[in-house]
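Dropping the structures in below, format is structure tokens.
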Structure I
Amino acid sequence: MKHKILIIALLLSAFAFRAYSNEIEFTKGTYAEALAKAKSENKVLMIDFFTDWCKWCVELDKKVYTNSEVADFANKYQINWKVDAEKGEGIDLAKKFTVSGYPTIVFVNGDGIEIDRIIGYFPAKDFLQTMKDYNEGKNTLPSIKAALEKNADDVEANFKMGKKYSDYGDMEKSKPYLDKVVKLDPDNKAGYTDDAELMIAQMSNKADNVEAFVKKYPSSELVKQAYISLAEISFAEGKSDKADEYYKLLFDKYGKTDDEIAFGYGQFLISKIYAISKKKDATEADYRKAIELANECLNFTKGSTSEGSCYYYLADFNLRLGDKTKANEYINKALLVHDKKAYRELQEKINK
């Protein structure tokens, strides 16, 4: 009896391990083979176009493709295939699908006809919902176009088209649809106008416009996103202290465990460190400040590729201060996070 219980326990443990270490299974072979498999199984084919140098491609692998819900859905309902857009058949395929930024995830049916795409990095929750929508033919570019052809004044369809083009990075095409949402529903009865107004304000890259949104919609759940945008705009305008103020406000209001704020702040810190690294007249005090920022950055980037950036800068600035032992320790940590050319080059420099 004890042996039977032990066997059952081991089986359950193995099952639990698989459940928690789940990840998307990518089929091997050529595009033609992957497409044929999708067609024979009557499934959608998800094509992940990546490159060796793409940081967000690595982030997608680490944070999204290993999410159990994302993996469970993708493995059950899709054929999944990865291709380097700069090598082999990936070069011609990237041209065929007009892929120009990475990561780009293209979804096609069994005949190779595009359903829609994801451009750039989407967090696991958003990635999962988008996958589900595309598999059902919902919220795709063709379906939104069809809704607008049926009713050009459909508020929801106009918002979805504006957001679709925004997700594609085409703000010029996005804005007219968002403007129309505001015009059609100035009182926000359908619940899309506040989203549209924030997106329009963000597109302007003007802090005054985003602040006007906060004043108009002080109770909106979008206020958090607005303040993150204000921090980003302030830093881009060279107002680092102002950006710090916005993040302090965010931490006071939402706490330091909020994923969206932590992510934004981590990127903000990396940008500040990068600025110091490029400062021509940097002093020893600047180097020590950069090290202080990099150590703080580690608290907000753990488990992401940006953690590697923090270690890289810790290595770089310790080397500038003449501490090769610490520099070597940190660059080894950076390489464990992401085996990147710039990291290997710094390692060689340290060990000369």
Structure II
Amino acid sequence: MIDRERLVDSFLELVKIDSPSGEEDLMAEEMVRRLKSLNVDVWEDDHGNVLGRYPDPTSSIETIGSPILLSAHLDTVEPGKGITPHFDGPDIIRSDGTTILAADDKGGCAVILEVVESIQEDDSNHRPLEIVLTRGEEIGLVGAVNLNYSDLSSNIAIVIDAGGPPTTIQSASPYYYGYDIQVIGRAAHAGLEPEKGVPAIRIASEIIVGLPQGRLDDETTGNVGIISGGHVVNAVPDRCRIQGEMRSMSKETVELLVADAMVHLDQIRQAWPDAEIDADFDLKMPGFKLDPLDPAATLIFKVLESLEMIPAPQAFGGGTDGNIFRGHGIASVVIGRGGYEQHTVDEYLVIPEMLDCAKVVETACMTL
């Protein structure tokens, strides 16, 4: 049986382990230790992601049906060091207001630990479990991108990484292109002979004007996020770098934005023939729209209804590891685990909703 006190204690212990993106080692070590203590066959891949199987393939423990993948991520956003959780009444946990709480996604990690332990305690009939805890999710789903998918056999995944209650299901996520544009001009003294220079920052500004920014329609956004260039104020800058993104629920729309941006860059190249403009547009994250007949959706809807919970699918403008899993043929559903105000110092966790999340995940592991 899912145990509230044990689940809350696990969460409180995990949030005290600093693990901002790129500094997940201690969190990974702790999750490996805890999973091993639960007799999970656990290892780290070449990227440092934590993977596990329960039961061990050599075990005599009998299971039912096909494997199911449970996933969360190890890293947090900043400010995420020195988190001091405290109770706000019996059912709410907050930080002290100087950091995030890290319900995103220590809540997901705690739920997975609780589900494994509860299944063992109850000696429940369950599917074979596969576990993936990724690094670098918050900085571009890096761990999921670098995961060795040959280590996995699941065709269905539950990604425990949405805000709100477990009835909150990510029904759609955008196709996400990132871009990196390098403008290489020519330096010259700005006061003595500026005409000999090729001004990289000016050229970059002309590029930026033609790139999509802001909300373009109900499903589409664009953003120029980082500009860097120049060295000193008295020299014509010879380099400038532009980094940004384009997102849309429509694959066709975002691909058209990319094509238009490339045409715009060619026009700038013609206007500035002495400059070199290199551009890299990369599909960082495949989008999806959850089909009701999708096997992951079918499973989670069935489970929620069996627990007398009403599914509440919602389209999210962001992405999760589930996007990457889907790109590798694993039908994935992303559910809430009780967190709110994520990525802010006002973040908080609703304990009954985290408890419900664990019940939903455990039931899914026992449902064919």
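Each value in this text was obtained by applying a stated rule to the coordinates, not by laboratory testing. Predicted model, so just to flag it, every value in this text is computed and none were measured. Cβ atoms are built from the backbone, for glycine too; each structure is taken alone.
When helix-only ellipticity at 222 nm (-39500 (n - 2.57) for each DSSP H run of 4 or more, over all residues; to 500) is calculated, the result is -10000; to which of the structures I, II does this value belong? Source structure for this number: II.
Between structures I, II, the calculation of FRET efficiency 1/(1 + (r/R0)^6) of positions 109 and 189 (r between Cβ atoms, R0 = 35 Å, to 0.05) yields its largest number for I. Taking relative contact order in percent (Cα under 8 Å, 6 or more apart) as the criterion, the top structure among I, II is II, with the largest value.
Which of I, II yields 1.71 for Cα Rg over 2.2 N^0.38 Å, for residues 101-236 alone, as computed? Structure of origin is II. Of the structures labelled I, II, one was used to calculate distance in nm of label points 7 Å out along Cα→Cβ at positions 141 and 181, giving 1.9. Name it. Label of the source structure: I. Each of I, II could give log10 I(q)/I(0) by the Debye sum over Cα atoms at q = 0.14 Å⁻¹, but the derived value -1.11 comes from II.
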